[in-house]
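Bear in mind that the values in this text are calculations on the coordinates, not laboratory data. Remember, it's a predicted structure, so these values are computed and weren't measured experimentally. Cβ atoms are built from the backbone, for glycine too; each structure is taken alone.
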Structure 1
C-alpha cells in the first residue's frame, strides 16, 4: 500500500488579536491517501479546502492552536465533512474568541497518536506561541507539522497575549530539536525548512 501523501493548500484572510488585525496567508496541510485524510489547520476558506479534499473522507480536522486564522474555517469544514475538530484543551480561551457558541469535538493531548492512511502522527505539546499549541510528528513521512511554533528562520511570535518566549524556546529545544535533522518542518505560514537547518541558531537562543 502506498504511503500517505502530503498536500498544501494556501488560503488568505486576516489574523486578529489584542485589538489589531493583519492580512495573512496560511498553509493548510492535508495528509492521507485517495480514501481518507486529516486536515491540519482549517484556515479562512472551507470551500477551497473541501475542493482539495475532493471525495475523500476527512477523519479529523486538527488545530495546531486556536488563533483565529488557523481555526476560522474549521466549523464550516466540519459541517461539510462530518469530521471532528480536535484541539488541545488549553486553547479553549482562544477558541472562544472566534467560536463562542461551539466547542471542538475532541481533545488533543501530548503523546496522542492519530492514524490516517496507515500513517501515524504523534501529538507533541509545544506551548509558547499559545498555551496549548501542538506539533504533529509523522516519522514515516519524515516530517513535522509545526503550526506557528517553528518557522524557517526561527520560533513563532511571542509578543501577544497568552504567549511566552522562554516557553517556546524550551518547547522547540526539548520537543523539536531532538527529531532527526533531516526532518522536514511544514509550517503554518511560509516556506518549509528542516530541523537541521533551524537547530544551530535555535540552540544559541536557548542557551
Structure 2
C-alpha cells in the first residue's frame, strides 16, 4: 500500500521559563501498512502506539525539544524499540524534560529519513528553538513544520532558546522556497500551505514577534 499520513491529537501541558500552559499537539505518523515513523511523540505514548498498530516503528523524530513535543518519546521508544532522533542544538531543552535519557541519534541539516519508500529531508530551521527542524517530503507534497510555521504565522519566540529574526530567516529561506502547493502540517492547530502563508511574511516582520 502507498505511503500515507496518519494524524493523532494528544493533550497535555507545555512548560518553560516557569510557566505552564494546556496544549493540544499534532502527532504525525508517516508510513504504509508495514512500517512508519512518528513525528513528535507528544503526551500520550499509548494513543500513539495504538495509531501505529502492529507496524514496525522505524524512528521517533523530534522537530524540537520543548517538553510537549518529546514528553512521550522515551516511553514510546521503550514500547516499540524505535530510536529517538533530535538535532543536537536542542539537547539543553531535552535535558530539562529527560535528564537521565538522551536521544539515540542526531538529526543533521540535509539528512534524509526514509520510511515505506518515502524520503523526508531534514531542514534545520532554528528560531523557535536552536535545534528546530522541519521534515520535507516532496513525494507526499508536504512539510512537517513542528512549531516553526503555523497557519497564520511563525512559532513563538518570546521564551528562552528562541530568536525572532532567526525564525524569520528560517521560514523565508528554507520553507517559503518550497513549492507553493506544499501542505504545511504543523505541531499545533490546522494545516495550511506554503502558498497561503508566503504573502504574509512582511506582516510578520512588521509585527516583530
Structure 3
C-alpha cells in the first residue's frame, strides 16, 4: 500500500516538490520538499487507505495495542480513525502539559500498564514524536512504536529513535517518493541527485 499512498499524497498536494523555489519549513530551513499531511483529512479514500496501512503494519509487527495515541495535532484524526476501526480506546498527547486545570499532557483515560501505539503524521527530526512517546511512558504506558504516514528518512531522526529505544515505522517516505517521481513524473537524474543531496545534508 505504500506505493499507492505515496501516489495519493502527491495527487492531493500533501507532498510537494519544487527544485526552483525552495519551501521554508517552520524551523526556517529551506527545503525542496514540503509535506502537509493535514490535507489527507479532506480525502475520505486517502485517509481510509492510511488507516488500513497502519493496520497492515500492526499485523506485520505482531503488535496488539490496548490504546491508540495521537500526537497533537495532525496525528489526532488518524489515531481516531484507526482506533475506531480497531475498536480500541484512544488518547492524545499534547506538545506540553496543559497550563491550567489538571495540567495534563496525555488526554483521555489512564494509559498506565497499557500497550500503546503512537500515531504521528510526519517524521522529520523525530523530536516531537519521541517527546510524546516519553510523555506516555511517564504516564506508565508501554509504548510499542511510533507509526507515521511519511518520513523524510533523516539520519538525525534514525539516531534519535535509536537512542530513545523507540521503534518508528512509516507508511511511506522520501525514498518511495523519489521512486514515484521517477516512475510517474519522469524525475531526471540531476533532480534526483539534488533531492538526495538535500536529504543527506541534514
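Comparison across structures 1, 2, 3 (criterion: distance in nm of label points 7 Å out along Cα→Cβ at positions 142 and 182) gives the highest value for 3.
A value of 48, 46, 28 for Cα extents along the principal axes in Å, calculated from one of 1, 2, 3, originates in structure 1.
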